[in-house]
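Quick note: the coordinates plus some simple rules give every number you see, no bench work behind them. What you see is a predicted model, and the numbers here were worked out from it, not measured in a lab. Cβ atoms are built from the backbone, for glycine too; each structure is taken alone.
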Structure P
Amino acid sequence: MSLIEYFSQTHNSDELKELLDVMGVRGKPTRKDERAELLVRTLTSRRELQDLLDRMRDIERKALAAAFHNDGIFDPHAFLAQYRALPDRPSGGRWSYSTKLYTLDLFFRGITRWRSWQHYAIHPELMPLLEPLMPPPDRFVLNGPVETPTAMDVEGDIFPAIAVETEKRGPHDLLLFLALLNQGEVKYSSSMKQLTKKSQEVLEAKLAASDGDATDSEFLNYVRATGLALFAYTAGLVDRNGNLSEEGKAYLATESPEILFDAFLEWSEEGWFDEITLIDGIRGAGNKGVRLTHPSTRRERIIEALSWAPTGVWIDTYDLYRAIQIWHMDFDVEEGGIDHLHVGSYSRRGRYAEPWADYTNAWYFIKGLYINAVVWAFLASIGAVDILYVHDAADYFPALTYTGTEERPVSNFDGLAAFRITPLGAYLFGQASSYEPPKSAEEALFTTSAEGVISLLPGVTLNEAHRAQLEQIADATAQGHVLSRQKLLVYLESSEDLSLPRAFLAQRNQSPLPEDVTRFLDQVEADSCAAIVKSRMLSITISSAEVAQQILDDPTAGKIARQLDSRTLVIPESRKSAFRNALRVMGYGLSDG
């Protein structure tokens with residue numbers, strides 16, 4: 001539809017006259033088509049257009065420029081996030097709902113006095129005319145203080161804040177979890193969505209032991225344990241059976257940042273777990289007819305936004321919310337927007353639902369808390385971001401429903417106040433091409449003698465991850481640790497070989513492993529196959545010694561069974577059916593007990 005067709009078909013004659021008034025045109029014709037023609041001729045004049053732009057309110061010029069730089073589409077939510085206001089239409093007339101046409105009505109097609117902001121777009125014929133007149137887009141840049149804040153100010157209310165640094169802790173915790181999983185000390189539930197209750201407790205206790213007397217340790221360790229287990233599985237470090245994958249074994253042995261980077265990409269781009277399920281206060285996700293978007297589509301937007309953020313400064317969480325909207329990186333959690341998901345009370349009758357919050361508050365509750373869960377439970381748990389949080393978060397999260405009946409806090413993540421991207425995070429987010437850990441993954445920790453005695457180097461203290469790996473294969477003694485044949489044999493009962501312990505010993509030993517130790521490990525591997533299970537046997541209890549002897553004397557049953565004592569026979573499990581058939585021919589039956 002051409003510009004003149006648009007004005008002619010979507011506006012009546014009085015509205016066209018009103019638009020000519022907005023343009024400052026005098027001597028207006030009376031016929032509708034002439035008014036439309038004059039309006040278009042004036043609007044497409046470079047001089048008249050420049051004059052009109054000069055007379056527009058500043059917020060109107062910003063709205064027009066924002067739409068121009070967004071391919072002609074006006075995004076009201078992005079604009080509101082950046083400028084904290086929308087270019088409201090001037091009121092007029094005797095009624096409160098009566099409004100006037102104004103300058104943006106000349107540029108945005110689809111706009112009427114009554115229509116919502118959702119449908120505004122610059123008419124294509126005006127785009128080339130505006131190009132030389134539009135200022136460059138206002139850049140929204142994330143930033144924050146270098147010094148760690150001790151409190152957060154929310155509309156005059158002061159909330160003490162706690163900082164948690166994660167760059168060293170995160171990779172250590174991930175290694176600790178993988179080591180515990182490899183040892184069988186922790187395991188996943190049958191659903192593979194989380195650890196068993198006992199395993200969760202074990203991991204939290206191990207994390208607490210590595211923290212000392214850290215503030216809020218119990219709460220933080222619950223979040224960390226949950227995030228670590230979910231990340232490891234959805235990132236491909238754990239296979240479908242709940243065991244370490246080849247990638248998980250390689251990372252445990254080498255602590256390679258490149259392996260962690262590949263795992264991070266797998267989690268962010270393919271991970272199936274939906275973090276929305278970690279937010280207790282969000283309802284409706286499991287309701288009939290609700291279709292959620294794939295979580296990877298949301299994570300990718302969050303990670304992309306973080307890739308534009310600076311490192312080493314504390315970024316307010318709410319500024320990240322704004323950035324995601326302003327940079328047009330917004331995402332849907334529910335297909336079609338936010339229709340069924342809700343917080344607090346909610347009334348729905350058929351297709352009609354009572355609004356439970358305005359758009360901004362609903363965005364904070366659903367998408368904001370989702371972002372918090374991703375940042376805190378996953379990114380902070382692996383060391384990509386440091387976090388700053390408010391302990392008593394019941395009144396901190398600044399979002400409200402219409403009824404105010406929701407329980408507070410809505411989730412474990414309400415108190416996330418700010419975050420700081422670490423050097424590891426910069427590497428994972430694509431801001432840096434490489435990463436050098438604070439402590440080298442190849443740093444020597446001990447020496448190993450020819451007798452298998454492992455002695456820590458002076459000044460070395462094992463962290464929990466390295467201690468777990470060492471104690472899996474060695475016994476603690478007064479002199480240090482000694483390689484244990486029994487522990488190595490136990491390890492080989494669930495592993496194909498000793499490649500992982502060999503890699504750990506070789507990487508952390510001060511010099512090449514002694515040849516005697518290498519031969520010892522070779523011999524343990526060979527001895528682990530000294531006895532091989534060929535088949536399983538069943539123990540059969542016979543009613544009397546006489547019947548047992550009859551069975552042994554039978555030409556068919558006697559070839560299957562072997563006597564353990566006077567009334568007990570053993571048979572191969574695979575021959576159970578044949579043995580039962582032979583007994584049936586003899587006139588006896590075989591009961592399964």
Structure Q
Amino acid sequence: MKKILSLITLFSFILIGCSAGNDVNDESVKVEDEQNQSQTDEVRQSILDKIDVNYSYNLARKMEEIKTNDALGYRTAGSDAEIQTGEMLYQEMMNIGLQDVTKDEFTLDTWDFEKAKMYFEDASGESYAFELGGYQTNFDTNGEQEFELVYAKKGTAADYENLDVEGKLVLVDINQRDEWWINYPALQAHLKGAAAIIAVQDGGYSEISDEALNTQDICGPDDAPAFSMSQKDANVLKEALTNETTITVTFDAKSEVGFDGVAYNVFGTIPGKDSESMILITAHMDSYYTGFQDDNAAIGIMMGIAKAIVDSGYQPEKTLVFTALAAEEWGVSNTRYDWSTGAYNQIFRVRPEWVGKVVANINFELPAYECESVDYIRSVYEYNTFLTDLVETIPAVDGVYKDGISVLSPTQTWSDDFSFAIAGVPSMRNEFSGDFMSEIYHSQFDNADTYNELAYLFHHQLYASIVLAYDQIAVAPLNFETRLNALEESINADIMNQYGIETETLLTSIASAKEIAAQLYKQVEEINATYKEALLSGNDEEAATLYQKSSELNANLLSIFKFCEDEFVRLTWEDESIFPHEKAQ
């Protein structure tokens with residue numbers, strides 16, 4: 001209740017200041033008339049004409065060349081491969097004309113996965129060689145070494161009854177989507193004295209093929225080793241174990257976790273007229289396996305949009321910051337929250353001063369794949385309204401996303417935009433969902449065969465347009481009514497009343513806050529429409545005056561956004577974003 005009342009007070013204070021400080025009213029404002037829209041389209045088209053998806057695609061493919069594992073790829077946290085990729089992108093940023101190119105160093109735990117090969121000869125004398133994927137744990141055979149291998153089904157405590165696994169490799173089946181994460185069987189095996197587990201996907205992920213491997217963040221310590229084996233290869237071993245408790249295999253593996261190492265986030269800018277107001281465009285440069293979609297193509301689109309803007313000659317109002325982030329997949333050992341390490345460090349530790357300056361973070365994941373017939377943008381609550389209105393003006397690309405564009409809220413934890421959002425930076429990303437997640441995600445099948453050129457082109461055009469739209473506003477278009485609607489819908493009055501919690505006053509307060517938030521957003525829309533009209537008509541003096549007069553309002557809105565993230569975001573056991581009261585409810 002106190003948090004809602006605080007919001008009402010903040011909204012009211014800002015609304016009074018907004019009304020008194022800006023000479024804008026309904027009669028004087030013409031929101032996006034035909035002439036204004038025509039001018040917007042002309043500026044946008046000058047950028048879109050410079051988009052070259054072949055440049056972006058070729059850059060994504062170039063990233064594949066730098067890897068820790070010669071057979072499978074991998075470009076992991078703080079590894080030489082990740083650092084070399086950062087150096088390559090640093091040079092590429094300078095080549096395409098970005099300015100102030102910078103490497104930001106931060107501390108993390110590192111992972112270098114060089115190899116994991118297993119050799120086996122069955123009873124008939126047939127020889128097999130298996131290529132295994134890895135997890136962020138320490139395990140070094142120092143060359144080929146013989147091990148006994150046993151099969152422990154799901155790897156639960158019950159599955160270990162009457163099974164001696166001391167010093168042995170343990171083959172286990174796992175479904176990380178429907179059952180449990182990799183750390184559970186890894187820790188169980190470690191407790192029993194096993195050398196390592198060999199995990200075989202049994203649904204949930206890597207369903208595309210029985211040859212598919214899979215890697216996720218370990219969410220555990222470095223000394224409970226784990227590797228990934230395909231169903232096809234595992235079936236050979238299971239067949240050999242049909243009448244045997246153990247079999248002998250030869251294993252040659254090297255997986256190294258280091259502590260308190262360094263990595264680098266790399267960024268370059270297109271300086272705007274206002275150096276203190278920024279739009280942050282991000283993608284991560286680490287990957288599992290080849291990582292074409294996740295996240296090479298994302299780096300490609302980020303750089304492709306940057307290059308198109310530079311080549312178009314467009315002079316942004318705000319400073320555009322293009323950032324290649326390290327260690328998104330993993331970067332901290334022995335913790336549940338071991339991912340998004342580069343983004344978290346960048347905004348909380350390396351560049352905390354960006355909070356309050358960045359009006360929008362646009363993050364990319366898997367952008368060259370048509371996940372569904374609808375193209376979803378996942379955004380913080382407060383940008384849902386602005387984006388929903390904006391996408392109505394985006395031209396379609398024939399042959400892709402036949403059901404259009406839709407906006408989802410809020411942001412969720414499995415990508416770097418969430419780290420920026422909880423720091424106080426309003427964020428969004430292209431949504432990834434559908435069959436890709438269960439079939440291809442984090443497997444060796446995430447390669448260039450998945451490339452959809454039309455989807456890639458569409459996302460270049462869509463997100464270049466979004467960058468332009470945020471550049472042509474004076475005030476961050478944050479609509480707090482959207483979050484308040486979600487808050488209101490999340491309250492189960494029946495449950496609360498059962499426990500003596502009175503909800504009528506709470507719901508009344510939320511309704512009051514919604515009303516004031518709606519008025520505030522209307523004022524913001526009017527200011528932005530007037531500013532954009534002045535900007536596009538060449539009335540630079542009027543635009544500059546309105547921009548300056550609106551700076552305090554912009555700062556206050558971003559401050560309220562941070563308040564909302566601090567006070568109204570919590571996580572479920574599955575790390576889904578919820579409101580605080582929903583945990584108890």
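Name the one structure among P, Q that distance in nm of label points 7 Å out along Cα→Cβ at positions 346 and 554 of 6.6 was derived from. Answer for the origin of the read-out: P. Once mean count of other Cβ atoms within 10 Å over residues 370-377 is evaluated on every structure in P, Q, the highest one turns out to be P. I have 26.0, 88 for Rg and Dmax of the Cα atoms in Å, calculated from one of the structures P, Q. Which structure is it? The read-out was computed on structure Q.
Here relative contact order in percent (Cα under 8 Å, 6 or more apart) was derived from just one of the structures P, Q, and that gives 12; the source is P. Of the structures labelled P, Q, which one yields 2.8 when distance in nm of label points 7 Å out along Cα→Cβ at positions 226 and 434 is computed from its coordinates? Value 2.8 for distance in nm of label points 7 Å out along Cα→Cβ at positions 226 and 434 corresponds to Q out of P, Q.
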